[in-house]
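Got some structures for you, see below.
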Structure P
Amino acid sequence: MGAKPGLLIDEKETSSVVFFPSTTNHLEGEVFVVNNEFIQKIDLNAKTFLGILKKQGKGLPII
């Protein structure tokens, strides 16, 4: 499985809180604490990110 897009909620020194939206409803999902070494940031604000998810990921930058 490849990378899973999520919304960075809070970033600390070694880990961060990330919201991973559901594939069926982008306003629902799960919140996880993720080790920072596994996070790859992309330059998108929350509004743009959620808009891309409404289009099933079309327009999401691939890194």
Structure Q
Amino acid sequence: MENLYIKNFITLDYEIDMLRQAMIEKGKTKGLNDPETLQYSEKLDKLIFYHQHLRKRLQKG
């Protein structure tokens, strides 16, 4: 089961990095208050929250 958490954790790291870059680019081109930029931000918040949850589970063992 721990291997599944580690795999999800690594995949999630990658998704967070890609989404963060997409959000930054969208913010540069359309502005920080653009609905698309805000959607990226909200999705990024959820992924980061889940990432923190997985980290806690991995630390508990």
Structure R
Amino acid sequence: MATLIERLKHEGHQVARYMLSHNPDAFVSDTVVYQALPIVTVEGAVLTMGQYPSYEDICGRHEG
């Protein structure tokens, strides 16, 4: 995941990664989110739940 995030940042995308161990408040306030981890969003829309997306998944969603 870290490599994917760095690639997207290098391409000029804004990326925020929240980790339960470092950002618990981002998760504990929403039990649905907590149960569906990992959740990846792109431009405010949920892209994947329960799995990490590929680079192609993210770029396909972003461009489409």
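Each reported figure results from applying straightforward, stated rules to the coordinates on display, with no laboratory input. This is a predicted model, so every value here is computed, not measured.
Numbers for the structure displayed
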read-out	value
Origin of the value -4000, where helix-only ellipticity at 222 nm (-39500 (n - 2.57) for each DSSP H run of 4 or more, over all residues; to 500) was derived from one of P, Q, R	P
Parent structure of the calculated result 33, 25, 24, given that Cα extents along the principal axes in Å is the read-out and P, Q, R the choices	P
